[in-house]
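What follows draws every value from the coordinates through simple rules; no lab data is involved. Just so we're clear, the structure is a prediction, and the values are computed from it rather than from any experiment.
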Structure I
Amino acid sequence: MSARHLIIMAKAPRLGRVKTRLGRDIGAVAATRFYRRTLVDVTRRLSGDGRWRTWLGVSPDADIADAALWPTGPDRVAQGAGDLGRRMARLLAAVPPGPAVLVGADIPAIGAEHIWQAFRALGHSDAVFGPAADGGFWLVGLKRLRRAPDIFSGVRWSHPETLADTLAQLPKGWRVAEAATLSDVDDGGAFRAHQSRMFSDLGTRAKTR
């Protein structure tokens, strides 16, 4: 059986270059710190699982060799140029044969169980999507039994219909599965909600000890 591949899309965590929308609410330094910490945590959490091989799909390409910027462990592959759809399509085509799942590095709630659920879904589906509450998606996976068609052309990114647009591009007859609904942290409200959940989880764990 072909190996499974998990691709984590990541930007170099440089001040003012990541989470700019969040930075307008909580400050650029805090937003960059959040992104860097989430990138490291998510990569560490997911890359140690032997059920798949993990890759970092990095941007900008010029920073791919700068080891100080990236979490250790996964091999790195450049995203290349173009809009989000072109870069995702390039990454999904770049890894060796086998089912491939792609996620963002800025979704702190991702766990190995979410990734395994997606790979299991690809056992009986051609594609799997993890919906986001804003109408987009945080995960896309393809079985890749053959050369994948361009499913991201004409998609309206950062739009309430992003997922719907992508689903409309899928070939007729494809079987599609749905993973859990998760969201990234893009603004101050989402950041505060994330912080609240973290403190709540810490309190719950403390009570059970």
Structure II
Amino acid sequence: MLYLVSPSTPILRDLIRAGRFGAITTPATGYRVGGLPAWAADNACFGTGYPGDDRFVAWLERMTPHAGQCLFAVAPDVVGDAAATLERSRPFLPVIRAMGYPAAFVFQNGQEHLPIPWDEFDVGFIGGDTTWKLGIAAAQLTREALDRGKRMHAGRVNGGPRFAYLRGLGVHTADGKCVNVAPDKNVGRVARWYARPVQGVLL
């Protein structure tokens, strides 16, 4: 599992270039990704950084010279609300793909009770609140996505046990804020996460 961090310091950018991490950026942070081998475009809907639909699409258009290195671009979502996310995201998925990005769709609370537009996205993103994210529904959706050949990402991964659980589930990438809060200290912390034993998740 590749851990994604904001390319906010020279040290982190060097580690991303070396393949130790991947990069993640948003319209709000605006970090440069040129020369980085792997990055993801998040939408900043978690928080207050989402710039609005037109500006989000314009930002993705400006970033298209680097689309070939992009792991995914996340369609706008509604945190904790699967029905609202489904309605909000679906118009953006073909737009994201048309610009040359793998399109990511966020699974939110209640997604297990709703249809999933499997053919319209490339990467599943485990969102939702903590209870749902670590619960059986999100795990089952992840397994189905993997069986369908989708890649999977998880957000808000800031500790070793959660990291190990998601690795065991088969998730490909994850992100969190812990490294960017204290890069010099927490780069080593994430390295220790990789040393934790990983056990398969029984469903």
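Out of I, II, which structure matches 1.12 when Cα Rg over 2.2 N^0.38 Å, for residues 27-106 alone is calculated? Working shown, then result.
Numbers: I: 1.12; II: 1.03.
Value 1.12 for Cα Rg over 2.2 N^0.38 Å, for residues 27-106 alone corresponds to I out of I, II.
So if we calculate Kirkwood radius over Cα pairs in Å, for residues 11-66 alone for every structure here (I, II), which label has the highest result? Walk me through the numbers on the way to the answer.
Values: I: 12.4; II: 11.9.
Ranking I, II on Kirkwood radius over Cα pairs in Å, for residues 11-66 alone, first place is I.
Of the structures labelled I, II, which one yields 21 when relative contact order in percent (Cα under 8 Å, 6 or more apart) is computed from its coordinates? It would help to have the intermediate numbers written out before the result.
On the way: I: 21; II: 16.
It traces back to I.
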